[in-house]
1. A value of 6.4 was derived for distance in nm of label points 7 Å out along Cα→Cβ at positions 2 and 122; which structure in P, Q was it taken from?
2. Computing Rg and Dmax of the Cα atoms in Å gives 15.4, 49 for which of P, Q?
3. Given a value of -21500 for helix-only ellipticity at 222 nm (-39500 (n - 2.57) for each DSSP H run of 4 or more, over all residues; to 500), point me to the structure among P, Q it was derived from.
4. Upon calculation of relative contact order in percent (Cα under 8 Å, 6 or more apart) from the atomic coordinates, which of the structures P, Q produces 28?
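Rule-based calculations on the coordinates, nothing more; no lab input. This is a predicted model, so every value here is computed, not measured. Cβ atoms are built from the backbone, for glycine too; each structure is taken alone.
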Structure P
Amino acid sequence: MEPSISRSVEIAAEPDVVWSLVTDLPGMGAFSPENIGGRWLGGATGPALGAEFRGVNRNGRKRWETTARVIACRPGRLFTFDVRAPIGVRVSRWSYEITPAGDGCVLTENWYRVGSWFVRRFLGPRVTGRADRPGFNVESIEHTLAAVKARAERPQRTGERGQG
């Protein structure tokens, strides 16, 4: 399946540093303009094939949760998950690909639109307040990648995780 939207950024940090940032569910809210964090479910404590997590999102006063299942997981390289709405309908797939390059890596974020017409035209806009999901996701992905890059390239301070 080809992504509906794909953006990449070069990061001057080791792939494992970037991996730790994009798989830190509670910390993801620091990078995303819509996601405010998440938590692992069912005893999962981190990314693994088949692990599930709950993501929390917001747009102004609108707030909603989704459930996701990890469908591809290669530590330091690939983190892909399918997202379902609270009613169980699959709405999207997201993927973070990390490719070693030079003194760092390239981080690619992909969004795959997989929801039905009902999700795209009715459910999604009512729940999220966003009528143009692809348009918003372009901006959101670019924002997220820039924020991950800034954090990964920031000099490490004592006690910080995921720094290069």
Structure Q
Amino acid sequence: MSLSDEIERLQHLHESGALSDEEFAQAKANLLNNKPGFPDFQVPGGAAKWWVVGLHLSQFAGYLAPLAGFVVPIVIWQVTKESYPEIDEHGRTVANWIISHLLYILVSALLAIVGVGIPLLIVLAILGIVFPLIGAVRAAEGTCWKYPLTIEFLAPNN
């Protein structure tokens, strides 16, 4: 039965008095919200889960635009932390990693002058890919993974 057939059937029930105005409105809203042909896709944790996963993955925006990998995660954190308080811990974790990662890159670049920093820069490039991926997977599982080697510049609010 199509959506229009279902609504027509509800209209007949409403007109015959089988459904009150309130019941008719609720049944119609249920039909319109559950679009036929598409599964009702609900994620445990709701929108907050998508935001925290996106927060970790947004660090890869730097591959699309310069500095976006640093700016986008911080903007997401600041904009959504009021609506979704659970994102605050993830935001602090990501911001601390971004600051630590930048500091390590600067020190390694200076050490590259004497040759020692080149392998460190390679390791940091790998960690810059692996850590956000692990953070996103853990966020999808519902936990906040603290990135190793991160200096806590932004302490949690207790």
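1. Q
2. Values: P: 15.4, 49; Q: 24.3, 88.
Answer for the origin of the read-out: P.
3. Details: P: -6500; Q: -21500.
It was calculated from structure Q.
4. Details: P: 28; Q: 22.
Source structure for this number: P.
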